[in-house]
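Every number in this text was worked out from the coordinates using simple rules, so none of it is lab data. Remember, predicted model here, so these are calculated numbers, not experimental data. Cβ atoms are built from the backbone, for glycine too; each structure is taken alone.
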Structure P
Amino acid sequence: MHEYSIVQSLLDLVEENAKKYGAKEAEKIKVKIGILSGVEPHLLQIAFDTFKEKTICQNAELEMIIQPIVAKCEECQEESEFEKNEIFFECKKCKSANLKILDGEDMYLLSIEFKDI
């Protein structure tokens, strides 16, 4: 389960930023998870809850924004959104399969909220 290593990296980033800003406790960590990123949100939550104990994040909430796939058609330039349960991606306007993925493949740390810096 690679979610454990992702959470460890996330906790390291929070610790690094806490030191930088003189914070003692994280309140909320917000991440954006693309549905093609390979990260399973429920497993990420379990890993976060497991590893946050005895860290600066022990009382923090993990907020996850799930990002659908956003693709631009190379034929008609139309942008479309797709969900994970869609098996075949084609332009919703012209039906072309010549698409360029713009979003939905990555995971990003969007923000960290600290208690009383």
Structure Q
Amino acid sequence: MTLLPGTLDLLVLRALAWEPTHGTGVGDWIRLVTGGVLTIEEGSLYPALGRLERKGWITSDWGQSERNRRARYYQLTPAGRQELRRLAAEWTRYAEAMGSVLRHGQPRPWA
């Protein structure tokens, strides 16, 4: 499924809301919670992580993965948490409006 513009930032920030996670963990979480509908390829995920870090919304440190490999772990900054709240509110309004459009039975509600 193709992501709408701005969706990837929200997905990544939400994936990092609970605890620091490495890039593969971010992608795995997104795939898991969406039932496999959304799969983020490495070619999109890692540039997004770098972009979010440059914006100051996340930070990263090196650590050991579950497989005992060196991995970069990402976590939200206070600015990232604020941006997550803003994006979540924006997308919630958008989803509610689209849901209203799709539920409406008449093509012209004013008729």
Structure R
Amino acid sequence: MDITGIIAIIFTFSTGFGICYLYFTTRHRERMGMIERGMDPNAHKAAPEPNKALRDGLLIVGIGLGLLAGWLFREYVMGPGNHSPLPLFIAAAIIGGLSQIIYYLRFGRKQQR
């Protein structure tokens, strides 16, 4: 193994360690500051979203339908010899995004009221 491989491995692990270190030290400082001000650090947690599973499910189904639509487009419009993955990604992004818009129109407005 040459020196660039060793440096790449060291850099990868040190980056992960640095991110974790910054996350935990920042969280600790925030909690200590809240305790000093007389606040409850556990009250800072966000409330869970009531329809998170529905939103995620719609996104996954939308991506799946988008991949199917992209595959059908590639096979029947572009020709069976074409193996470009671009229609798959485009259709998955469009239909996955449409599923998020549908979720917002159906449930997002009600939560903001």
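Points to keep in mind about this one:
- Label whose coordinates, when FRET efficiency 1/(1 + (r/R0)^6) of positions 10 and 98 (r between Cβ atoms, R0 = 35 Å, to 0.05) is calculated, return 0.20 (choices P, Q, R): R
- Test item: relative contact order in percent (Cα under 8 Å, 6 or more apart) calculated as 36, pick one of P, Q, R: P
- Which entry (P, Q, R) yields the derived value 0.60 for FRET efficiency 1/(1 + (r/R0)^6) of positions 2 and 82 (r between Cβ atoms, R0 = 25 Å, to 0.05): P
- Structure from which -17500 was derived, helix-only ellipticity at 222 nm (-39500 (n - 2.57) for each DSSP H run of 4 or more, over all residues; to 500), options P, Q, R: Q
- Among P, Q, R, structure where log10 I(q)/I(0) by the Debye sum over Cα atoms at q = 0.12, 0.16, 0.20 Å⁻¹ as derived comes to -0.53, -0.75, -0.97: P
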